[in-house]
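What follows is a set of structures to go through.
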Structure 1
Amino acid sequence: MDLRRLRAGEWVAAASGVALLVSLFLPWYGPESATAWESLSAIDVLLAFVAATGVLLAVVTAAQRVAAIPIALSALVALASIVGVLLVLFRMLDVPDGASGREWALWLGLAAAAGIGVGAFMAMREEVRVDGRQPEIEAMPAPRP
């Protein structure tokens, strides 16, 4: 495992994954300060899965020598983060029974789910070889008529 392989996208996705997981334990709805684990039925497990994918992207990138696996995983993490953002937005619009308002951790969860997606898209865009250098563009001659 080599942490030097991690680029900005993987760091953003991992930090956002940790933030999303932490936000699930913080108060999402008031006035009784209900956490996501207390308020949500199955969505909390799905959001924990989305948070784990953000961290997994950094772990896989640091462990793999081939760039193809982290790039493919970043596409899957981007898809999972879109689902995560939609789930948080749904729970933001549909407040559970007995809750009168939204707490700050709900907004943290939304930002963290979006951050996982931003990090995954950044990881897909960055092309760096295993040795840490940018790939060189190969000059090819023009085709003959």
Structure 2
Amino acid sequence: MLIARSRPEDAAALTRIALEAKRRWGYPEGWIERWAPVLTLTPDFIRSHPTYSAIVGDDIAGFCALRLCGAEACLEHLWVAPASAGKGIGRSLFLHCEEKAREAGSKLLRIESDPNAEGFYHAMGARTVGREPASMDGRERFLPLLEKRLA
């Protein structure tokens, strides 16, 4: 596996991975459609945010993206294609984001997570510091807010 800077022309492939990964958790298709704008990467987004793809063979197996704000960085995206899940790609991407955030001078990495990914982020050393209300169709839901100190 190689982790490389994503290219603007990868936007459609990255969007497809984000949507497929979100679907893997069994959400209703109507919710996926409503989340599509947040899960859609554009060439401009890739140009303006540090975005990295995990390449396996000739395929993009996952990707991550950061928003850098001085002493803090935010993990904007971290998605792994369902066919590549469980192979350490998410871990490698997360570690890559940590490294890039540190190189940019960030001391803290913030994450707004899908509830299904909270355990992964805990395993990566992040801690839950709050919850953001995210109700859907009258169903009460919360998005975990996590942080990881970058030493």
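In terms of Rg/Rh (Cα atoms, Kirkwood Rh), for residues 20-91 alone, which of structures 1, 2 is highest?
Working: 1: 1.10; 2: 0.99.
Sorting by Rg/Rh (Cα atoms, Kirkwood Rh), for residues 20-91 alone in descending order puts 1 first.
Can you say which of 1, 2 returns 2, 9, 19, 23, 22, 17, 7, 2, 0 when P(r) over Cα pairs in 5 Å bins from 0, in percent is computed? If you can, show how the numbers build up before the last one.
Numbers: 1: 2, 11, 19, 18, 13, 10, 8, 6, 5, 3, 2, 1, 1, 1, 0, 0; 2: 2, 9, 19, 23, 22, 17, 7, 2, 0.
Computed on structure 2.
Once relative contact order in percent (Cα under 8 Å, 6 or more apart) is calculated for all of 1, 2, which comes out largest? Display every interim value, and only then the final one.
Values: 1: 37; 2: 19.
Ranking 1, 2 on relative contact order in percent (Cα under 8 Å, 6 or more apart), first place is 1.
For distance in nm of label points 7 Å out along Cα→Cβ at positions 28 and 76, which of 1, 2 scores largest? Write out the running numbers ahead of the final one.
Values: 1: 2.5; 2: 3.0.
Comparing 1, 2 by distance in nm of label points 7 Å out along Cα→Cβ at positions 28 and 76, the maximum is at 2.
Between structures 1, 2, where is distance in nm of label points 7 Å out along Cα→Cβ at positions 84 and 108 highest?
Max of distance in nm of label points 7 Å out along Cα→Cβ at positions 84 and 108: 2.
One of 1, 2 was used to compute helix-only ellipticity at 222 nm (-39500 (n - 2.57) for each DSSP H run of 4 or more, over all residues; to 500), and the result was -20500. Which label is that?
Working: 1: -20500; 2: -10000.
Among 1, 2, the structure yielding -20500 for helix-only ellipticity at 222 nm (-39500 (n - 2.57) for each DSSP H run of 4 or more, over all residues; to 500) is 1.
FYI, it's all coordinate maths here, none of it is from the lab. What you see is a predicted model; the values in this text were computed from it and never measured. Cβ atoms are built from the backbone, for glycine too; each structure is taken alone.
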